[in-house]
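Right after this note come the structures.
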Structure P
Amino acid sequence: MSTTELPWPIPDERFRHWATQFGDMHDIVRDLALPPGLPQAAESVLTTARELIRMSYYRYEFLMIGAATSVIAVEPALTDRYGKGSLADHLKKARADGLLSDEQYDLLDGTGRQIRNRYAHGKTTHAALTPPMAVGIVRTSLRILTELHAAPITSGSVTESDEATFPSV
């Protein structure tokens, strides 16, 4: 067994235009706060997506992986709402239902889903995402999950906890 230690992470040179020190990353992800009430699985995946973006200060490719990860959290929520089907079809339905604006749809479908698919199938190991674009994908994933889980209960009686609202994202 080797006793060689891995080096401490050093800032990725490609991040120099976005952050001069790791502390700047807190500002980049500041508005990706998770609202209370998300299912634990979605919360865990979105937290991971946000932290990957924060850690991209040390490895720029984490931007792409963080964005793709947030799209993974959206898929089961849309399947719960629309039933069996592809993520592409579910995103179209979400746009038609007003859950996504055209811009948000393009971000999740045109960029996020494509990156997720290419990464999951080993067709890409990096993508040319900027921090604002990656944050935009995660923010959109977070917003749609918040709306889906804040949707009123259609069967049974509505309780006070069912009517709770989440902060706007």
Structure Q
Amino acid sequence: MSKTAIIYSYNTQKSKKVAEKVIAAFGETGIEAVNAEELSKEVFENYDNFIVSAPTWFDGELPNYWDEFLPDLEEMDLSKKTFAIFGLGDQKGYPENYCDAIGLLAEILEECGAKLVGQTSVEGYTFESSKAKRGDVFVGLALDQENQPRLTKDRVTNWVEQLKKEFL
């Protein structure tokens, strides 16, 4: 497998726990952790594959650390890079924008030429709308630690197995 980074904020609790589950599920093949709050262009030059955390903040927004890096990101050519996105949201508290950050980040990455992998089914979720939803799939892994925490481990394990096949 090509060199893979997982990008998440080291200062978050829920996203950090999910990222640690992803890292553990990759096992011996290994991936390298990068703090999302310390992103630089060099990070994107040094890896082929990326797993990125995009928790939805407030009413469907990207976290501040992504917002701050967007001007640099939007100038990059990511046409030789592959990305998988996971995000956290709250289906009951924010059903009208569940895991929107996944969709927002996916759109930006695609505009930069990135290849997206790691789509997952929307089955088993209850929400009104989501920018992460395209047809009958999410463009990444949507997780709800507020209402479905017991499903996270299996969802992460299955997703990582899928990524191992999709990251070439």
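What follows is calculated from the coordinates using simple rules that are stated; it is not laboratory data. Remember, it's a predicted structure, so these values are computed and weren't measured experimentally.
Could you figure out which one of P, Q the value -10500 for helix-only ellipticity at 222 nm (-39500 (n - 2.57) for each DSSP H run of 4 or more, over all residues; to 500) was computed from? Structure of origin is Q. Using the calculated result 1.14 for Cα Rg over 2.2 N^0.38 Å, pick out the matching structure from P, Q. Answer for the origin of the read-out: P.
To which of P, Q does the computed value 27 (relative contact order in percent (Cα under 8 Å, 6 or more apart)) belong? Answer for the origin of the read-out: P.
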